[in-house]
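Each structure below appears as structure tokens.
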Structure I
């Protein structure tokens with residue numbers, strides 16, 4: 001049994017961990033050559049991405065240099081609206097991110113009160129978004145859209161593999177994926193219904209905790225970065 005404990009105002013609340021992944025493929029414009037070159041410089045120099053790294057990019061610069069990015073946001077807004085999540089993006093923080101693969105991990109220790117909503121902007125580079133607990137894998141390409149529970153283990157791996165190996169990401173090959181991401185409030189009724197979130201499943205433990213965490217059968221848990229399996233933290 002997995003339980004996410006997250007900050008809600010000044011209090012810790014509890015909830016279940018959803019294994020639902022909403023996904024789709026949207027028609028979004030390809031970034032222009034100057035924006036692609038800018039992304040390449042930033043990931044190679046400022047970020048110096050290593051295999052498994054996930055880092056924030058300069059969103060404001062992309063917004064200025066790529067006017068068509070607004071079409072990407074509109075496509076996501078239309079998609080989330082069709083899922084019964086009207087206007088949810090307008091009220092949620094947005095960021096531009098880059099990854100060179102991603103080790104299996106969960107984000108429940110920082111973003112337990114949110115669901116991630118991602119739109120991938122890069123072309124298909126033979127990578128999948130992998131959810132090891134459910135076996136789901138979503139091919140990443142331009143227009144791939146996903147919504148999932150931040151506390152659900154996930155990683156970005158080579159297509160056909162169910163493990164993350166740094167050696168799979170050779171330095172002379174381009175495996176960088178750029179994506180927009182939004183943090184959707186898990187306490188929003190529409191988001192909770194879409195992911196089948198049940199709140200306050202363990203009130204007694206919530207009252208005792210001082211930080212966000214995910215617990216497996218009552219004990220703090222972490223994720224194996226290679227396999228994505230849950231591990232108890234002693």
Structure II
């Protein structure tokens with residue numbers, strides 16, 4: 001067991017039952033010249049969290065803590081994306097961009113393309129689970145819950161993006177699935193206005209879980225167990 005400094009207060013976690021959940025750190029959302037950059041969405045913030053994410057993932061691996069990757073990944077032809085009867089058809093940003101710009105498919109979030117791949121700096125190890133999702137939440141229509149239960153996970157530390165969209169919705173669903181959600185505030189990014197991050201941090205700290213920092217999490221991952 002280890003005590004993790006958090007807001008609103010420290011959280012005692014079992015490292016053997018903790019997972020780092022890395023969400024949507026994909027070329028399409030991070031790299032210059034990929035889908036979001038081509039569409040004019042800001043991507044510099046995503047690149048700024050590569051290093052904290054890398055530090056957390058490497059510390060977790062060294063400590064024997066599980067790392068699980070979640071990525072947005074539609075089938076070719078968008079057959080699992082949802083048609084006009086789905087609100088996702090009108091609101092899922094990546095799907096809208098792919099419909100409007102089919103020439104971007106290789107740089108977007110279609111399974112098997114460069115854009116859909118997790119960035120090289122955070123490349124999953126062969127034994128690390130990679131969960132494909134087609135909605136903002138990583139729990140909807142996926143095997144994420146089964147993966148976590150198979151690994152006997154109770155505590156989930158979230159990194160990646162976007163803070164107020166895919167990270168936030170997955171974290172809130174984790175809470176409803178009885179996991180203990182932890183948001184690593186300086187290891188997540190968004191392309192949205194700062195107020196959306198402030199709102200997400202407030203919601204997590206006061207309602208859905210705990211908020212910590214990269215430095216505190218990395219220290220705990222390398223710290224000896226509490227006697």
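All of the numbers you see were taken from the coordinates with simple rules; none came from a lab. Quick caveat: nothing in here was measured; it's all calculated off a predicted structure. Cβ atoms are built from the backbone, for glycine too; each structure is taken alone.
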*Taking distance in nm of label points 7 Å out along Cα→Cβ at positions 30 and 110 as the quantity of interest, name the structure among I, II where it is greatest.*
I
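Quick check on the output: 21.0 is mean count of other Cβ atoms within 10 Å over residues 126-133, derived from one of I, II. Which one produced it?
Values: I: 21.0; II: 14.9.
Derived from I, not from the others.
Upon calculation of semi-axes √(5λ) of the Cα gyration tensor in Å, for residues 22-117 alone from the atomic coordinates, which of the structures I, II produces 23, 20, 12? Intermediate results must be reported in sequence, preceding the final value.
Details: I: 23, 20, 12; II: 27, 16, 11.
Label of the originating structure: I.
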*Read-out semi-axes √(5λ) of the Cα gyration tensor in Å, computed value 29, 22, 15, structure in I, II*: I
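Out of I, II, choose the structure whose coordinates give FRET efficiency 1/(1 + (r/R0)^6) of positions 86 and 158 (r between Cβ atoms, R0 = 35 Å, to 0.05) equal to 0.85 when calculated. Write out the running numbers ahead of the final one.
Details: I: 0.40; II: 0.85.
That value comes from structure II.
Taking FRET efficiency 1/(1 + (r/R0)^6) of positions 54 and 102 (r between Cβ atoms, R0 = 35 Å, to 0.05) as the criterion, which structure among I, II has the greatest value? Let's see the in-between values first.
Details: I: 1.00; II: 0.60.
Between I, II, the highest calculated value is found for I.
If distance in nm of label points 7 Å out along Cα→Cβ at positions 38 and 70 computes to 2.7, which of I, II did it come from?
Answer for the origin of the read-out: II.
If distance in nm of label points 7 Å out along Cα→Cβ at positions 190 and 206 computes to 1.5, which of I, II did it come from? Write down the numbers at each step before the final one.
Values: I: 2.4; II: 1.5.
The value was obtained from structure II.
Work out the source of -8500 here, i.e. which of I, II gives that when helix-only ellipticity at 222 nm (-39500 (n - 2.57) for each DSSP H run of 4 or more, over all residues; to 500) is computed.
Values: I: -5000; II: -8500.
It must be structure II, since only it matches.
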